[in-house]
Structure P
Amino acid sequence: MFIRELLLKLGVNQLLLTSDNDSGIKRDVFYQYALPTANFQHFDQSKDLMDTIANWSEDFPLMVMEFWTGWFDHWGSGHGGMALQDFEKSLKSILEANGSLNFYMFHGGTNFGFTAGANKFVNKPYEPDVTSYDYDALLSEAGDTTSKYNKARELLLKYVLSEEG
C-alpha cells in the first residue's frame, strides 16, 4: 500500500499488478489496488489460485505473470526441469482458458561470480544456487532452441494466431 501511495504522490499513474503463488495471494488482499496475476508451474495444481482470482471479479483476466518452464538448480542437487508433456499440458490449459502468460524463463542465462543467490528457509539447510540460470527454458543458456520452444511455437500458432483465436 505504501508503494502505491508513493507512486501516486510522485505522479505515476499506471496499472499496478501482483505476481503471486497460491499461498502468497492469500496473505494480503491487494486486488482493490492492483491487478492480481499468478505464478506457477503446473496449471492443474493452481486451480485454487485461479479460482481465488476469478471469484474476486469476473473482469479480472487470467494472467500468468510467471509460467515457470523449469526450475533453478542448487549445488549438489539434480537439474531442476519440467517434462515436455507437463509443459505442454499446462501451456495448453492456459491458452484454452483464454489466458495470457509470460514464460519464466524464456531464455536461460548465467549469474556471474557470487550473484547466483541461495535459499534458506526455517528448519531447512542453506541451498546455494549454481551460476547457471538455464531454468530448463525455451531457449537454452547458449541461445539454442529446445523442444519446449518448438512446442510453445506450435501451441501459440494454434491457439493465438489461428483464425479462431
Structure Q
Amino acid sequence: WVEWHSRLRGHEFFCEIDEDYILDRFNLTGLNLDVPHYAAAYDLINDCLEDTLDDATRVEVDRSARLLYGLIHARFILTQRGLAKMYEKYRLGHFGRCPRVLCGGQETLPVGLTDTPGMKSVKLFCPRCEDVYTPPARRHAAIDGAFFGTTFPHLLLNSMPEIMPRK
C-alpha cells in the first residue's frame, strides 16, 4: 500500500515512510483520536487488512488510511531519516522552484500553514525570499498541508545550514 500511495499522481511531495517507523506504535501515539476506522486504516497501510469489508466501508477505510499515512508522514519527516529523504527530494528539485525572478530558480520546500488536517492545502516555502506560494500544479491542491506540518522546512534548513541560500 505504501509503495502504491507514494506513486500516485500528485504525491511527488511525499517521501516513502520507513516500514519500521510505521510499525513502531510509539510513533503513532494519539493518531487514533484523529482518524476514523484507525485500526482498519493501520492494517491497510501495512497490507494486513482482510477483504471482508463491504464497498462503502472499504471507501471510508481507504480515506482514513490516506489521512493516517499523511499524519504519520508529518511526524516522520521531522526525524533524521525523514529529513534525509526529504533533503534528497529537495536537492533533486522535486518540490519545484520559487516563481520570483529575483530568487533565481531557488528550490522550494513543502509546508503546511496549519498542523490541523482538513484546513489548508500544501504550500511551497522559498528559503531565499522566505515567502510561501501555492504550488503551480493543480494536482497538488488536494494535498493537505498538515501532512507536511508547519515545522518541516525550518527544521530542515536549521539541521543543514549549508543548504540555506545566501540572500
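Things to note:
- Structure (P, Q) behind the derived value 0.15 of FRET efficiency 1/(1 + (r/R0)^6) of positions 93 and 125 (r between Cβ atoms, R0 = 25 Å, to 0.05): P
- With distance in nm of label points 7 Å out along Cα→Cβ at positions 21 and 157 derived as 2.1, matching label from P, Q: Q
- Among P, Q, which structure scores highest (criterion: distance in nm of label points 7 Å out along Cα→Cβ at positions 85 and 101): Q
- Ranked by distance in nm of label points 7 Å out along Cα→Cβ at positions 53 and 69, structures P, Q are topped by P, which has the highest value.
- When volume of the Cα convex hull per residue in Å³ is calculated for each of P, Q, the greatest value falls to P.
- Source structure (of P, Q) for helix-only ellipticity at 222 nm (-39500 (n - 2.57) for each DSSP H run of 4 or more, over all residues; to 500), computed value -9000: P
- Label whose coordinates, when mean count of other Cβ atoms within 10 Å over residues 13-20 is calculated, return 13.5 (choices P, Q): P
- Ranking P, Q by Cα Rg over 2.2 N^0.38 Å, for residues 37-132 alone, the structure that comes out highest: Q
Each value in this text was obtained by applying a stated rule to the coordinates, not by laboratory testing. Being a predicted model, the structure only gives us computed values, none of them experimental. Cβ atoms are built from the backbone, for glycine too; each structure is taken alone.
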